[in-house]
Structure P
Amino acid sequence: MPVLPPLPRRRRAPRRALVAVLAAALLGSGGAITATQFAGAAEELPAPANSAAKALAAARVAEKLDRGPVAVPAEGGVLVSWRMLGDDPEDVSFKLYRGGELIEETERTSFLDADGGADSAYEVRAVVNGEEKPGEQALALASGRLDIKLDKPAGGTTRDGVAYTYAANDASVGDLDGDGSYELVLKWSPSNATDSANSGTCTGPTVYDAYELSGERLWRINLGTNVRSGSHYDSFQVYDYDGDGRAEMALRTSDGSKDAAGTVIGDADASHLEDNCAVISGAEYLSVFNGETGKVMDSVPFEPARGNVADWGDTWGNREGRLLSATAYLSGSRPSMVFSRGIYERTALAAYDWNGTDLTRRWKFDSNSSTNAGKGYDQQGNHNLAVADVDGDGKDEIMYGAMAVDDNGAGLWTTKLGHGDALHVGDLDPARPGLESFNVHEHTSAAYGYEMHDAKTGEILWGSRTGTDVGRGLCADLTSEHAGAECWSSGGGLYSAAGKKISDSVPSFGGGPSYNSAIWWDGDANRELLDHRWSGSAGTGYGQILKHTGGTELSRVWSDQDAKSNNWTKGNPALSADLLGDWREEMLWRNADSTALRLYSTPHPSDHRLPTLMHDPVYRMGIAWQNVGYNQPPQVSYYLGTR
């Protein structure tokens with residue numbers, strides 16, 4: 001497993017040309033942070049303001065990845081791209097072969113082969129410390145995408161006589177078999193999956209599959225009927241928790257859940273469904289499954305436990321049934337899994353470690369405990385969360401909506417602004433030290449409908465009172481016209497990272513606003529918007545990528561009517577992440593009948609050279625929590641953009 005030194009705290013870079021600042025530790029330079037890795041930025045940036053931060057925590061153990069080369073048809077030939085790794089030396093270079101013939105030696109991580117064609121076979125070899133390493137064959141996306149065949153589960157009928165079918169829903173990734181490449185874990189959602197607010201709905205069971213990119217199914221897990229299906233019930237974590245090079249899957253189970261070998265967890269005959277199909281009593285477990293086989297390895301009583309349902313804010317299971325999950329490096333060196341319950345009233349989180357044989361609880365946070373009661377930690381949760389080292393000690397904190405929990409399970413801060421539907425944590429404003437968080441808030445009486453705060457302290461930096469439920473919000477660096485990321489929300493207005501109002505309007509395409517998600521797709525360091533073209537009558541849409549063209553106008557640079565979106569108006573793909581190739585992101589969308597996932601990789605060349613985003617700590621944890629609640633795009637720990 002590669003070891004990535006902790007990120008040093010740093011002064012801010014000069015704002016000219018391209019500034020894509022990456023910690024020297026990730027690049028392996030071990031000294032001053034330089035911008036020579038990035039075309040168009042020749043200046044040397046200041047040394048870290050606190051280089052002693054490296055000693056504050058042990059180095060993180062990260063995933064060991066291959067180069068992930070991929071070949072995509074492109075304008076003018078075939079684009080071949082591959083990974084630079086987080087622990088590569090700064091002078092790493094690459095040799096690209098076509099059909100066994102050397103065609104390019106380069107320090108970049110992509111190459112447009114003007115002589116390439118649909119039948120071209122490519123091999124990438126890294127040159128590390130002057131030594132040419134063994135080659136890796138590029139995955140060819142001859143049609144511009146890879147169709148990954150799925151084995152769709154059969155539908156069924158609930159106990160109240162309602163038939164249901166399955167559709168592919170959210171996905172995650174991990175190296176399940178230790179070969180250095182990612183496999184997929186896919187959640188199958190029944191057609192009657194429901195929000196926890198709808199207690200009168202019976203649902204089919206949630207099903208999980210693991211797949212190779214070839215379409216080979218590795219295993220299937222069935223949660224059973226005692227875990228209702230819906231975005232707040234069945235989030236899952238995929239990561240290598242014990243450091244053996246192979247990822248596990250962790251999630252909440254109950255009596256009747258069944259692993260890939262047919263082993264039943266708990267009591268196979270127990271039913272915890274109330275007359276109205278709510279599940280507000282009965283056994284709950286936290287289970288860890290072998291990523292290679294899908295077999296359950298350990299189950300312990302799930303915490304935060306349900307206890308008295310009324311403690312969470314109602315008596316019929318809506319607020320008790322709001323559960324989230326995440327992965328975080330709480331020790332600084334090894335990852336832990338975090339599961340939570342409650343967002344509207346009581347809030348509780350529990351962290352667990354996995355040593356390969358046993359689950360052990362690291363800590364528990366509860367807003368109702370004697371330590372936390374009355375301090376404003378209740379009623380602050382979101383339908384999502386974020387993970388980042390916000391205080392520079394090398395250990396991760398949990399951004400739980402309008403509050404944060406420290407790496408040791410203690411409350412860190414609360415803004416007391418209440419529940420919201422979206423938050424974004426990263427180096428959004430490069431003029432400030434540390435990380436920022438942009439949040440939106442639901443309560444009409446909140447002092448801010450949207451705001452940006454310091455992720456370390458919770459100090460409000462700027463925002464606006466709206467008197468409305470602000471249900472959407474996004475931060476992404478769309479243009480070099482303003483320093484840092486631009487931020488906007490359904491509360492109105494487009495703002496710079498420093499809080500300067502740019503426009504009363506928000507980025508829009510075809511008359512509709514776009515604030516669902518974002519993606520690094522084309523060759524520059526700005527981000528594009530990842531969204532869908534909504535068809536309300538069909539309850540779905542198809543994928544599209546939108547690029548800023550000036551003001552608040554967007555143009556469509558990619559779409560596919562056969563790439564179907566998930567989760568109603570959120571309109572997200574199954575997953576967006578840096579899965580293959582260079583630092584740009586791939587997308588996984590389902591087709592219309594969920595018989596395949598369609599993987600798309602960028603066809604655009606780029607001069608910019610960055611390590612894979614999957615070796616950035618904030619980004620990789622963001623991929624682990626992307627399937628949770630209301631899906632949000634991942635951010636990075638450094639400023640990636642222009643200006």
Structure Q
Amino acid sequence: MTDKQNSTQKLLATAVDSLGGTPRAGQQKMADAVHSAMSEHKHLAVQAGTGTGKSLAYLIPAIQRAMGDDLPVIISTATIALQRQLVERDLPRLSKALKDELPRPLESAILKGRNNYLCLNKVHGGAKEANSDTGVHPDAEALLSPEEISHTGAQVKHLHEWANETEDGDRDNLERGVSDQAWRQVSVASRECLGASRCPFGEQCFAELARAKAAQADVVVTNHALLAIDAMADAPVLPEHDVVVVDEAHELVSRITSAATAELSPTAIAILAKRVEKLAPKAGESGKDSGSELEDAGDAWAKALDSAIATSEPVGRPGSIIGRWTGVPVGLDVTLASLRDAAWKANRTISGIPAGEFSNDPAQSAERQALIAATEELHDTAQRVLSASAPDAADKPADLLGEGVVWLSSDLKRKQIFVAPLSVADLLRQRLFSQSTVILTSATLALGGKFTGMMAQWGLSSDATTLDVGTPFDARTHGILYVATHLDKPGREGLSADAIDETAQLINAAGGRTLGLFSSRRAAEEMADQLRGVVPHKILLQGEDSMSSLVEQFREDESTCLFGTLGLWQGVDVPGPSLSLVIIDRIPFPRPDDPLMKARQEAAAKAGRNGFMEVAATHAALLLAQGAGRLLRSVDDRGMVAVLDQRLATARYGSFLRNSMPDFWETNSQKTALGALRRLKP
């Protein structure tokens with residue numbers, strides 16, 4: 001062991017001792033591996049189960065690295081909860097515990113994308129004026145229903161009041177959340193920003209203050225979305241660094257994909273055209289301005305889209321244009337190309353207006369910058385849709401996002417076309433792994449017992465180091481996996497009467513204390529509706545209150561049950577007697593009509609690989625591992641995970657899925673399961 005590794009162990013022991021504990025074997029092993037990876041400039045993927053103390057295991061060597069190199073270490077997370085834990089609890093405690101061991105006081109900071117902070121210029125009227133009665137911009141107001149205007153307006157007024165109170169302008173610190181529509185009225189994206197030197201509120205800007213603090217920090221906590229933006233941007237967004245720790249790394253691909261997904265909406269295009277029309281000067285011999293041309297092109301595109309939807313087959317049938325596109329439908333390619341060209345013409349016209357022309361008008365200056373960014377984004381998105389659908393691969397853009405997947409989502413209120421990258425592996429390989437030493441960690445990385453699936457999604461070479469440090473919890477003696485093999489396979493028609501009866505028996509045997517994880521909102525609502533009044537325990541349902549309130553109620557009342565969907569599969573931390581039974585209604589495969597998952601599965605099969613196992617089974621394994629991980633949250637916890645889907649025990653892929661879950665003792669006997677739950681009741 002090197003001197004520096006000894007130093008890591010000493011710092012870890014000091015930190016853990018200050019928190020009233022002793023370092024665990026897995027925690028020490030992980031800290032040594034992280035230190036070695038950082039020192040040797042090698043990528044490392046670490047699976048660290050619940051209770052390992054992985055945050056301290058990577059923070060200690062990260063702090064050592066930052067102190068030694070005078071460069072910050074970036075910590076990227078997926079959830080707000082972990083960001084807050086790191087910034088508000090773990091790092092302040094470490095700063096205090098290690099103050100006598102470190103060469104200088106530890107400095108840490110949190111950094112998010114610019115659109116996560118209030119824009120004071122926009123709040124104080126430095127952007128296009130909102131309606132004084134509703135708080136909503138008039139162009140957006142014209143295309144919203146009265147109910148949407150009223151709801152959004154109330155939230156915008158609340159945000160203006162909050163602007164006078166907040167110290168950091170961070171959306172996540174709002175006590176009452178607001179809709180995205182409302183938040184857009186008081187925030188700007190990076191490309192829309194005037195820049196601190198030209199903005200009248202540049203010195204007070206919340207985003208700039210956060211960036212300035214991050215530039216001076218030893219440890220910078222950010223999120224996967226900003227990590228994606230930094231990877232895709234031409235200019236760096238994050239402070240200069242050479243080490244990145246990706247916590248909650250099982251979420252990295254989905255968050256990067258989301259950040260790289262663009263959309264086309266007729267409503268948004270119409271709003272943008274009106275804004276361009278008001279700012280852009282007349283152009284061309286016809287005297288028609290580029291805003292009118294964009295509006296005409298948008299109208300033609302919207303009408304063509306409506307016509308194509310009206311004449312296509314119903315959803316789910318061959319010939320329907322709702323869902324995934326393998327080519328731009330006939331009649332839409334010409335109007336989409338015209339829309340792309342009109343967006344670029346508007347962009348060039350607005351860019352040609354000298355910035356100094358609005359030097360005495362901050363509102364118009366901000367609007368100019370915003371419109372340059374918005375029209376460029378519209379042009380690029382239209383081009384991505386056209387290129388993704390081009391039959392000749394040579395017509396496709398050779399960018400880091402590679403091949404695109406396009407689909408149309410449509411309901412009575414809204415039509416949206418999305419384009420997402422088929423894979424983000426090249427982006428991560430070229431813009432993350434080639435430029436920094438990266439540590440990736442999570443409780444669930446070795447799916448089916450192997451790291452290969454996650455590493456392939458990341459684009460990480462097979463020679464990277466992998467390590468599973470286990471968990472201090474004894475899953476085999478503390479947990480039971482019960483698979484109800486006597487139930488029929490789940491169908492598309494909804495919950496069966498037998499599945500509902502099985503759930504009632506399990507809940508009654510457990511005395512409530514149940515977290516129900518369902519594959520769809522409809523299934524969760526149906527189960528709650530059927531069981532309320534049948535079981536003598538209160539059932540909370542996701543959507544009936546805020547998530548934090550529901551989890552708090554569930555935690556405080558030991559006999560209560562909580563039902564929900566994907567929001568509950570990850571991040572719920574309820575140790576103790578309030579949770580002793582996790583019910584999973586079915587294996588959480590992707591929806592058959594999920595366009596992106598289907599495209600990825602087809603691409604894998606086309607390349608000669610097993611598309612089902614690589615995409616669908618891996619997706620299900622990850623969620624099952626996360627869902628089952630809700631059960632044991634402390635060394636004293638006991639309980640059961642009950643899966644109402646016989647395929648987990650009977651299908652050929654079942655062993656792969658079970659190997660992704662904690663190593664519980666397994667049974668298929670209903671009698672054994674009910675008896676065990678009754679014995680577990682306090």
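Things to note:
- Identity of the structure behind 2.0 (criterion: distance in nm of label points 7 Å out along Cα→Cβ at positions 232 and 464, calculated), options P, Q: Q
- Value -13000, calculated as helix-only ellipticity at 222 nm (-39500 (n - 2.57) for each DSSP H run of 4 or more, over all residues; to 500), assigned to which of P, Q: Q
- Of the structures P, Q, the one that 25.1 was derived from, the read-out being mean count of other Cβ atoms within 10 Å over residues 80-87: P
- The maximum of distance in nm of label points 7 Å out along Cα→Cβ at positions 104 and 632 over structures P, Q, that is, the highest value, falls on Q.
- Which of P, Q leads on mean projected area of the Cα convex hull in nm², largest value: Q
We did not get these values from a lab; they are worked out from the coordinates using the rules stated. Here the structure is a predicted model, which means the values were calculated and not measured. Cβ atoms are built from the backbone, for glycine too; each structure is taken alone.
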